[in-house]
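In what follows, structures are represented as structure tokens.
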Structure 1
């Protein structure tokens, strides 16, 4: 069990890393990145806290989506697989992604096999 004072300090620090655009930086006053936003939102979720300014956070994440459906680390940059995972995780925690009851095993297999083919 985490001490309440430590929990409160963690929450306040994470909240101080949120930018007006809705994303989170790694430190206060640093620009928002998908990775930082995912870690902030995930940690708040684990601590039982709501996402502050959730609508702005969801809008920032969706502003990073590319035409191919993937997500970029920040707006106006190229998409990548890890940023797409981080974005989907944030959107899921925010309640903006419908949960499916049955995962698409075939698509998962195809994705993993593609990574094997490119020696990832």
Structure 2
């Protein structure tokens, strides 16, 4: 895979890879940035909303919590990491975000309880 050769990459880190962190890393030279691992159940029922005030696209759950936030500034270099144990849920979740990211990374082996 030549795609990752000689690249500066912000790896996926839970509770660290916020939109602010990702854009900061891109501004300081990162070639590729990952979202934190987002579990399939948490994104499946989200509504996609264009946040004009912030200039972002927000994926909001039924409790009005932002589960995932992105912007055009990072789209061309953003990889969405999905935590899942089901191919059907994974496909459903990835269909929700596919037009707002450049790549998809499926994590089916994370040992953390929330994954």
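Just so it is clear, none of the values below were taken in a lab; they were calculated from the coordinates. Note that the structure is predicted; figures quoted are calculated from it, not measured. Cβ atoms are built from the backbone, for glycine too; each structure is taken alone.
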On FRET efficiency 1/(1 + (r/R0)^6) of positions 19 and 67 (r between Cβ atoms, R0 = 25 Å, to 0.05), which of the structures labelled 1, 2 is highest? 2
Comparing 1, 2 on Cα Rg over 2.2 N^0.38 Å, the highest sits with 1
Taking relative contact order in percent (Cα under 8 Å, 6 or more apart) as the quantity of interest, name the structure among 1, 2 where it is greatest. 2
Could you figure out which one of 1, 2 the value -6500 for helix-only ellipticity at 222 nm (-39500 (n - 2.57) for each DSSP H run of 4 or more, over all residues; to 500) was computed from? 2
